[in-house]
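Presented below are the structures under discussion, each in the form of structure tokens.
Derivation of every value follows stated rules applied to the coordinates shown; laboratory data play no part. Values in this document were obtained by computation on a predicted structure and should not be read as measured data. Cβ atoms are built from the backbone, for glycine too; each structure is taken alone.
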Structure I
Amino acid sequence: MNRQIATFAGGCFWCLETAYNKLEGVERAISGYMGGALRNPTYKQICGGDSGHAEVVQIHFDADRISYRELLEIFFTLHDPTTLNRQGNDTGTQYRSAIFWHSPEQKAQAQALLAELAEARAFDRPIVTELTEADVFWPAEDYHQRYYEQNPRQPYCMFVVAPKLEKFRARFATRLKAED
């Protein structure tokens, strides 16, 4: 097994965490916070948008079964990388689009994909995804972990997470774990 870690920010972490946990080769995806100065931040502290932290998902994966490049490609289908500090109605720096790289190889792969997407004009507007070296990952509170699976009828889950998950399942059906 070739265990690695990837960390991405793309708006609300519930959307990303749910999707990545369904992929073959992903051991687990954990909702949390990264990129700010506060030690051990809480959801309430980052909600104001002035802590510097982003809502992130940290993905523990087997690189022999799913590549970092594939995780990146999926990341760019799960959110809008052209909106600065915003995903849908969620606004603030905590909802920014970011790739937090854990190695020079991850940084190079992310830079290459960002250049490819820009050259191909894959999006109608310029990509604003930041590329930053990973720092301390702070897991979110327990009630945020696997939130969608535990609360599928919650309004945000029904109207924001579920439609994204439906598109994700259709597009990546061959990459999903057997139970999905």
Structure II
Amino acid sequence: MTYVCRPDVSRAVRWAAHGAALSLVPSGLWRCAVAFGMPSGFAGGNPLHQSNFPGWTSLYLIGLSAFAECLGLLTLGLIQPWGERVPPWVPFLGGRRVPVLAAVVPAALGAAALTALTVTAACGGWQEEMRAADAPKGWSAWIMTVCYLPMLAWGPLLGLVTVAYYRRRRSSGT
């Protein structure tokens, strides 16, 4: 069974949902590259120094990347049928309607938390971290910053898609 976007979802909301999921890819790829031994630019005492990779910390970085991307992909449920009705193959719940607030409350809380976190980081926390003695410098810092920059969009895009989902579900009565 193929799940496609709901026809009553606007193009802007579809783009926002896909943008939210894709905003995590660059930072995830950076973490995975570091996990496989790419020099990150961090100094010797830092856990992200290349001498620690590959190793147990690699599993953490890969797991974190996979977990974040799974959370990002949940945004797509707000524009697809499986976000309104549980797919039939899911044990015990398959075919049941997803209560509106069961999707909206966690998505709205996530959007608020992500927006607050990324705005706080962008408004000073990132610069302070990058000034630390063991932080990457030069090209390493530039590449890391460029990879993490798209994450600034995750919270606001999730918020926009959540509001659209709530309005659509409430207006259709489903």
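Could you tell me which structure in I, II was used to calculate volume of the Cα convex hull per residue in Å³, for residues 39-94 alone as 104?
I
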Q. Can you say which of I, II returns 20, 16, 12 when semi-axes √(5λ) of the Cα gyration tensor in Å, for residues 55-134 alone is computed?
A. I
(Q) I have 3.8 for distance in nm of label points 7 Å out along Cα→Cβ at positions 31 and 119, calculated from one of the structures I, II. Which structure is it? (A) I
Q. From I, II, which structure was mean count of other Cβ atoms within 10 Å over residues 127-134 = 16.2 calculated on?
A. I
Q) Which one of I, II has mean projected area of the Cα convex hull in nm², as calculated from the coordinates, equal to 11.8? A) II
Q: Rank structures I, II by distance in nm of label points 7 Å out along Cα→Cβ at positions 47 and 79 and report only the one at the top, that is, the highest.
A: II
Q) Which of I, II yields -8500 for helix-only ellipticity at 222 nm (-39500 (n - 2.57) for each DSSP H run of 4 or more, over all residues; to 500), as computed? A) I
